[in-house]
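Peer 1: What follows is a group of structures, each given as structure tokens.
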Structure 1
Amino acid sequence: MPQPAAPASAQSLAINGGDPVSADPIPMISVDVTDADIDAAVRTLRSGMLAQGANVGAFEKRFADLTGAAHAIACANGTCALQLAYEPLIQPGDDVLCPSWTYIATASMIAARGANPVFCDADPHTYNIDVKDAEQRITPNTTAIAVTHLYGNPVDIDAIQSLATRHNLSVIYDAAQAHLATYRGEGLGAFGDAVTYSFYPTKNMTTGEGGMVTVNATELDRDVRLLRSHGETTKYTHERVGYNYRMTDVEAAIGVSQLDRIEAVTAKRRANAAALDAMIEAIPGLHPPRVTEGAQHSYHLYVVRMDLDAFGCDRDAFLEALRAEGVQCAVHYPRPAHRQPVFSEHGNVKLPVADRLAKTLFCIPVHPGLTQSQVNQIGEALAKVAEAYAR
């Protein structure tokens, strides 16, 4: 798209033709590790009990209670969590409905199971899977649907569960970005056959690395626990082939400590998001995230959508100017999963919304480390850049 005659560059935009903003930029992400987390890890290190032990059990119990699930199984990372959830519920050769607008792991672990990810388009407002589009892609081999609660915004769970009931599908929810999000007043662990979480350092809570699977069926809980640890029922007795996907007690100690403040941290994210909403709603051509009806967003990421027709620049030029104003920003994601080289055989599938989102969405800081002054600065920077590039 053509660039406006003035300002001619991100640098000139920074201070009305002067030098770029010199203050430290507002960070996109802030990794939240406190002295309490460090002390919990050190106590465990000094105890000598480093492998999976009592801390893991305590972490699982508290996480299950927090998310409304009957059972929680801690594991090595979020990708392992997906693999552990998929294996009992999906068979090689199955067709599995899957959003294309998601992080690659949601789809790649379906392929790793030997199943076929059937990519579905995104809802243009919530950015989660388009349930009507998904239903049109069901085949006689479709046995499951994998759904991402993207950016921390729960999907329309009523619609997903209704679809699954009509077509006898297993449901796996990827909640790697949705810690403490809720749907109709309940934790996300209350729904579906399995829900997976990630505790990567940039997530709303972290254990350094780590993941969790929550389930409500006792038999499925047993299956996932066996898979996590080489199918072992008692020491050196192995009922099935499994993996070593265990979480360490050091990681779990950090997780338990982080759970002590996850509610306060999430409340701060929501407060920051509410302030950003109010500012962005007043900026022509920019759109704040729309929360799914009946849901409570946990704002792992705060996603802004551009109306490209309103600006004389593309998304990337807009972000260059925003960074010049001292606001870090990011793109999640630069391409949908069906456009990834690993899934090149899916490249001809028609998913127009997902393709459009790759060109129009960007993320700005929303993390709990932001001060009110920084939140205001983000809004002012967005308004300034938008006005400069407005058609």
Structure 2
Amino acid sequence: MGFSTRQIHAGVTPDPVTGSILTPIYQSTTFAQDSVDEYLSKGFSYSRSGNPTVQALELKLADLEGGEACAAFSTGMAAVHGVMLAMLSAGDHAIISDVAYGGTYRLTTQVLNRFGLEFSFVDTSDASAVAEAVRDNTKMVFTETPANPTMKTSDLAAISEITQARGLVHAVDNTFLTPYYQRPLELGCDISLHSTTKYIDGHNATVGGAVVSKTAELHEKIAFIQNSTGSIMSPQVAWLTLQGCKTLSVRMDQQSANAMAIASFLEAHPKVAQVCYPGLESFAKHELASTQASGYGAMMWFEVKGGLAAGKRLMDNIDVWTLAENLGSVESLITHPVTMTHAAVEPEERARVGILDGLIRLSVGLEDAEDLIGALETALEQV
């Protein structure tokens, strides 16, 4: 079956009792057992360890990613945390993309490093740099591509060749492109994770995370952490996310088309210093972005001439676009990473990896492209 068919039907069957076409919200803590000898005969005992509504979402996402199984978490950061705890022990080392979501940087440099875990932030867009950074105690490479917020793109197949040769786990944050446009497991990666809060949900309605594993062995380790730490997704959130999944492909196609139109407009505007969008031929790794994924997504950044002050004026004078921290929703969002999503990253580190003070991140939504461009044009007149 094709992706759009599977995003609607995978993991979901009509309710056997009522025929409801939507998976019910099983808002139950515990589940009655038939007998001591037939404990778990129905598959569920306690919702921290498994819930029918959450399981439906996990089955769907595993199918869409082409993985063995999925574990759904309470947030995207809980999913990242779960991967780190499942794959690393005290004394182990992990390589992480030098540009990654600010929460990932904060988790590793301010929390997990206190427990004997070591992390190196490496330019994973250069596969040779990844190979050179491997140590005797390296256990995992964690890539984020395209990276948040600079859109730096890493060659997942090339990095997977390195990790496979050295017996390392390769985990990928696939939030920006989703399995509709990019399937890391087919490129040799071991784990694909998401903040389902973003494109999977798509409606600014929930926070959640998901980890899809290539093998049952990897999933068993992830699920053990999920259950042990209690970082589980709730049935209500899973139900809402199931509905968001059904329109993922059509949303992403339209959002990406809007993004291409906006990127082309910005690139030609005299007040814009630079634009970074994988769909533009000027993008540093346009060829890789065109071959590794089947679409360019709806995330981009640009910088106006005049730096930070000019960028703030634009964001304070824009209509239609919402100044907010999320991404991937049907609403178009505009964000200033330095003061919002990546405020936890030290100024020196931000400068090193290219997160500029004047960088403006756009998450393009489903509004009419003409309205989004018109709002940007009006705001640029105030700069």
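Peer 1: Given a computed value of 25, 23, 11 for semi-axes √(5λ) of the Cα gyration tensor in Å, for residues 142-269 alone, which structure among 1, 2 does it belong to?
Peer 2: 1
Peer 1: Of the structures labelled 1, 2, which one yields 4.7 when distance in nm of label points 7 Å out along Cα→Cβ at positions 46 and 318 is computed from its coordinates?
Peer 2: That value comes from structure 2.
Peer 1: Have a look at 1, 2 and say which one yields 23 for relative contact order in percent (Cα under 8 Å, 6 or more apart), as calculated.
Peer 2: That value comes from structure 1.
Peer 1: If you rank structures 1, 2 by mean count of other Cβ atoms within 10 Å over residues 30-37, which sits at the top with the largest value?
Peer 2: Comparing 1, 2, the top value of mean count of other Cβ atoms within 10 Å over residues 30-37 belongs to 1.
Peer 1: Among 1, 2, considering only distance in nm of label points 7 Å out along Cα→Cβ at positions 54 and 166, which has the greatest calculated value?
Peer 2: Top value of distance in nm of label points 7 Å out along Cα→Cβ at positions 54 and 166, among 1, 2, belongs to structure 1.
Read the figures in this text as sums done on the coordinates, not as results from a lab. Quick caveat: nothing in here was measured; it's all calculated off a predicted structure. Cβ atoms are built from the backbone, for glycine too; each structure is taken alone.
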